[in-house]
Structure I
Amino acid sequence: MSKAERAIKFAVSFLKKNIAWIIGHIFYKSRYLKGRFFDKYRYSSGWRWVIEDFFIQKIVGINRDCPFPVTFRATVVNWRNIIFEDDNINLFQKAGNYYRASSDGKIIFGKNCYCACNVGIVSANHNMQKLEQHLAGKDIVIGDNCWIGINCSILPGVVLGNHTIVGAGSVVTKSFPEGDCVIAGNPAKILKKLEPYGMGKGENDVLTDMTKCVGCALCSEICPTHSISMVVSFEGFSYPCIDANTCVHCEKCYKNCPVSQPKIENLPLKAYAMKDSDTDSRMKSASGGAWALMARKFIESGGVCAGVKLNENLDAVFDLCKSVNDIDGFRDSKYVQSDTNHIYGQIQTLLKNEKKVFVAGLPCQIAALHCYLGENAASENLFLCDLVCHGAPSPLVFHRYISYLEKRTKKKIVQFFFRDKTNGWNKSNVRIIYQDGGEEIILRPDSEFFSAFSHNIALRKCCHKCDFKNFNSYADVTIGDYWGIQKLHPDMDDDAGISMLFVKTEKGDKLMEKIKDDAVLQETTVDFAIETHPKLLKSTPQGLYRNAFFKYLAKNESEEHFKKSIKVFTSKNLVNKVKRVLLRKLLKG
């Protein structure tokens with residue numbers, strides 16, 4: 001389909017949608033005209049139901065009293081006693097469905113429920129001795145994520161637990177409150193137990209609701225049958241995928257997922273402004289050199305460090321740092337999501353061999369390691385450090401940027417520093433080293449990669465609703481840049497970098513003991529340190545054009561298209577502003 005045809009198609013859909021919006025807000029309550037079936041810009045199924053239903057419903061009078069769209073082929077009696085989620089009006093669009101709630105017996109639907117055609121649900125039976133009379137009503141409760149098959153009947157007093165599938169033609173006379181099952185028959189009985197909803201057991205089925213997945217790869221590492229592999233999406237992020245042929249449904253992936261764990265609150269005990277006394281070492285670090293100093297002291301005392309480095313392919317990967325000479329490869333900030341690279345098992349082996357291990361990573365990665373280690377996470381030999389996190393950018397966007405730079409300069413990039421202090425800590429920029437030995441400094445505002453980063457269009461989806469903010473972390477210390485230090489301790493700032501360091505456990509205090517003789521330390525207030533870094537408490541808001549940006553970027557793999565994509569979705573130019581608004585609508589982003 002050509003661009004002109006797509007534009008015409010969108011324009012027609014947009015016009016229909018607006019006509020439906022006007023009709024809908026005249027004849028129905030607006031609360032029912034929102035949610036998953038009502039797209040803001042196009043003529044989606046919800047708006048189609050409004051157009052199809054309103055004449056016979058509101059003018060002719062079939063189901064007229066209902067303040068939401070109901071097909072004329074269904075019957076709804078006493079709608080006030082039918083309780084359902086506002087965006088679940090799909091329940092009332094199937095031919096032959098009959099919902100009768102009595103005055104003393106409600107019909108209650110949970111979230112995300114579906115009914116096929118010719119389903120009958122009644123909350124009060126007739127009196128068998130006097131058929132013109134009804135017996136007392138009894139509430140019918142249908143849990144979340146239930147599916148009621150074609151030609152089913154559900155009788156008064158029935159309770160169906162979450163994730164109950166009712167087979168076609170069934171008559172449900174009793175309750176199945178346990179849920180996670182398939183029931184069928186007359187009367188219905190349990191035919192099969194199901195895994196909890198969202199476990200994703202289909203062939204090559206990715207675990208449900210991947211917007212929450214942090215990409216830690218813990219599920220892949222912990223799977224006893226190696227049934228989970230990490231697959232890369234078109235956005236460049238890795239997600240778990242299950243092989244149904246080898247999965248044994250042990251649920252270890254679900255039970256150990258860091259996102260599914262109860263939330264904790266590990267509030268800081270102390271806060272410090274800190275900088276390495278060795279200025280040369282600090283200049284190589286992104287901020288005050290806190291991690292590098294801790295790592296140096298750890299290795300000198302016979303321990304091992306784990307952190308992220310860029311490998312020879314410029315992929316961000318976790319690895320072990322066993323030598324002081326290797327620290328330089330780990331110390332620079334990596335503004336790209338890292339591959340955990342089977343690090344969990346390596347750390348577990350080191351702990352079993354009674355090695356002291358110092359691990360630094362993002363809060364979600366530290367949480368994943370904690371889940372993997374289980375009881376070993378309490379080891380006195382394990383010290384955990386997490387970083388103040390803005391979000392994890394896409395490896396795809398980073399490598400598209402590298403390819404673009406290499407084509408522009410006709411040189412191969414061998415080293416990439418996301419933050420270089422040549423122009424000072426407060427104006428850190430990108431530094432690139434080419435294979436021929438040449439170097440280039442790029443101001444961050446002029447970097448296409450950092451333009452995408454600063455507009456919040458290149459981050460992983462979960463980063464915009466992060467589960468590990470507000471000190472929901474297992475780390476012993478948290479480190480980041482101490483922006484705003486000038487207000488509280490102006491004498492500390494020499495424009496070579498200051499670290500903000502939160503101590504959260506007794507082991508965190510032990511780390512401070514290791515470095516205090518080689519660092520300039522200034523105890524500061526926890527509240528002021530938090531105030532300087534709002535990302536400690538709140539997730540980064542998603543850029544309005546994030547989804548459209550990734551879809552547009554995927555259309556062409558050329559370096560020219562990469563630059564164009566960045567320009568269209570970040571430029572302040574009026575033409576580009578109009579372009580991204582239209583692209584967002586056309587790409588449904």
Structure II
Amino acid sequence: METHIHVPLKFLGKVVVITGSGTGIGQAIAKKFAENGAHIVIMGRRKEPLENTLNVLSETINRVGSKATVKSFPGVDVSDEVGINEMYKNIKQKLGEVDIIVNNAGISGPVKAFTNANYAEFKECVTIHLTGTFCATTHGVRTMRTGGRVITVSTFFSEENKFEQRPYRFRAPYTSAQGSKNRLTEALAWELVEMGIKSIATNPGPVHSDRIYRTVYPKAAAEFLRIGGFEGLSSSEVEKATRSLLDLLGEPQPIINKGINMIASEISKSRETLKPELPESKDLASLILELLRKLQEIAEKIQSNTSKMIVDGEFLTQEDVANMVLNLCDDNISKLINGRIIPNDRVFYPVKPIVGTSTLDPNQQRPDLANKVFVITMTSSSEKDLNRAYGIATDLRSKNAKQVIILTRNPKDAARFKEFHYHSIDLSDETRVQMIFKTVKSKFGVLDSLIHITGDYDYNVPLMSVERSTWDQWVDNFINVPNLIVKEAVNIMAPTGAMESPENYKGSQGSIIIIGPDSPVGKKISGLVRARSEIFRGALRPYTATVNQELREVLGSKIRVYLLLPGSIAGDNLSTDLVTNSAVGVLTTPCRHNNQLIFYIGE
């Protein structure tokens with residue numbers, strides 16, 4: 001006699017929303033929930049991938065007889081507030097309250113040295129990963145029942161360990177957004193306790209996917225080739241060729257040959273127009289074929305090196321990640337790890353310690369800054385930040401700085417800096433920022449140092465009450481604008497033409513400091529307030545680590561970017577003098593801090 005054992009479906013009848021569920025990990029997660037009887041909501045920007053996922057889920061449901069259902073929302077962008085609200089309204093009407101939200105939507109973003117990365121692409125990457133998570137969560141939890149769970153899929157590269165902060169070469173927008181996303185997950189966990197909802201993030205590490213093998217690794221390889229050079233081709237030609245070669249990877253040989261001939265023809269025509277002095281040692285088609293082989297070789301090497309940093313040498317499968325998400329949704333497990341980032345990581349990624357607590361050197365001699373040009377930029381007009389900017393500018397001038405230029409957003413700040421060279425500009429306007437830095441270089445010949453003051457935000461404001469316009473302003477102030485300022489400052493500090501000829505970055509010198517946001521101040525600071533204060537500090541730390549790795553190890557530049565985070569665990573209100581002295585200390589003795597790049601001023 002045969003005995004049939006009935007296995008209860010763990011998520012039978014649960015309503016599960018999975019963002020970015022048209023492909024890859026999102027589809028694998030949806031499939032697991034389908035096997036467990038859930039009512040699944042899939043969504044994404046593109047219709048075709050969602051139709052494919054719908055077919056996969058239908059087959060799964062029929063195969064296991066799980067009684068799961070699927071509702072698809074094509075054309076919904078996680079960062080589109082109107083679209084997200086309409087989707088959740090529809091879900092509540094048709095399926096009832098939501099039990100689980102899985103924040104999985106994401107893109108690889110630009111895989112490029114930050115000096116050459118497109119600013120619009122930088123912002124898009126941050127918007128989808130970070131703002132998309134914020135939007136999908138804060139609007140989604142309003143439709144959730146008590147006991148609901150929010151699971152956010154993030155990255156291991158943004159996590160800190162001891163005195164380290166991990167960089168992610170060529171992925172500045174991605175690592176900034178992911179670092180902030182991890183801290184957002186923690187802050188939401190504190191805030192959602194009263195609603196009975198748990199918030200957890202998982203950082204699965206490298207996962208077998210087309211995104212890695214066909215996008216991230218080959219793009220990183222292409223960037224190494226653009227910067228390192230390829231004999232017979234200029235950097236711009238390497239960039240143009242690899243952009244097309246990336247689309248040929250994995251294609252049949254006839255298609256590859258046709259593509260190579262087209263690339264060679266385009267470069268040949270370009271040379272006829274520009275007439276560059278480049279060697280013509282072999283025909284261009286053969287050269288492009290060699291470039292393709294080198295591209296594949298480097299991509300495979302990156303993959304191999306990454307696997308060697310994993311204890312078992314294996315990347316996770318998409319099904320592994322899906323199982324991880326299901327386990328995190330378990331009632332008992334989610335209770336134990338609410339507010340945590342799980343796992344910390346699977347990759348042993350050794351980096352130099354870059355975190356310090358003091359920039360001051362008691363034996364430092366008074367520096368002479370007679371030929372030095374400084375720019376101070378600030379997005380805040382608070383009294384505290386105005387005092388800091390004025391204090392730094394005054395100190396630099398007292399040390400005989402050749403010129404101190406102050407740029408703020410608010411024209412009303414002009415009265416405060418009337419004794420200095422002052423301009424009011426929109427610091428989020430790429431064209432205006434580029435123009436002002438070019439003006440500095442044409443007028444004074446060089447930019448030696450830049451100090452950017454981010455300001456703070458109100459850590460007492462509940463995230464659930466933050467308007468989208470306010471959130472977007474925060475993202476601009478603490479991620480997008482600092483990146484734009486740093487990028488343009490570095491490119492002005494480097495010799496002319498460095499963006500087109502990366503070898504020109506070698507040996508370039510300069511110092512850049514980002515100050516803020518501060519730790520919360522007060523005698524009794526709650527865990528909730530501390531968690532909120534870390535959201536954007538959590539973006540700037542991995543950003544600082546990443547851009548410095550690119551400057552030092554890839555471009556061979558001596559320009560350094562420092563991050564000063566004022567405040568202390570004790571909640572002390574720091575004096576303006578301490579922050580001023582710390583900033584000027586970094587600018588005047590940068591060689592002391594060859595490794596230390598992030599400072600907790602006040603600890």
Out of I, II, which structure matches 0.05 when FRET efficiency 1/(1 + (r/R0)^6) of positions 180 and 500 (r between Cβ atoms, R0 = 30 Å, to 0.05) is calculated? I
Among I, II, structure where relative contact order in percent (Cα under 8 Å, 6 or more apart) as derived comes to 10: I
For distance in nm of label points 7 Å out along Cα→Cβ at positions 188 and 228, which of the structures I, II scores highest? II
If distance in nm of label points 7 Å out along Cα→Cβ at positions 12 and 572 comes out at 6.0 when worked out from the coordinates, which of I, II was used? II
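Matching task: -8000 is the computed value of helix-only ellipticity at 222 nm (-39500 (n - 2.57) for each DSSP H run of 4 or more, over all residues; to 500). Pick the structure from I, II.
On the way: I: -8000; II: -13500.
The correct label is I.
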For volume of the Cα convex hull per residue in Å³, the calculated result is 176, so let me know which of I, II that is. II
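Each value in this text was obtained by applying a stated rule to the coordinates, not by laboratory testing. What you are looking at is a predicted structure, and each value in this text was computed from that prediction instead of being measured. Cβ atoms are built from the backbone, for glycine too; each structure is taken alone.
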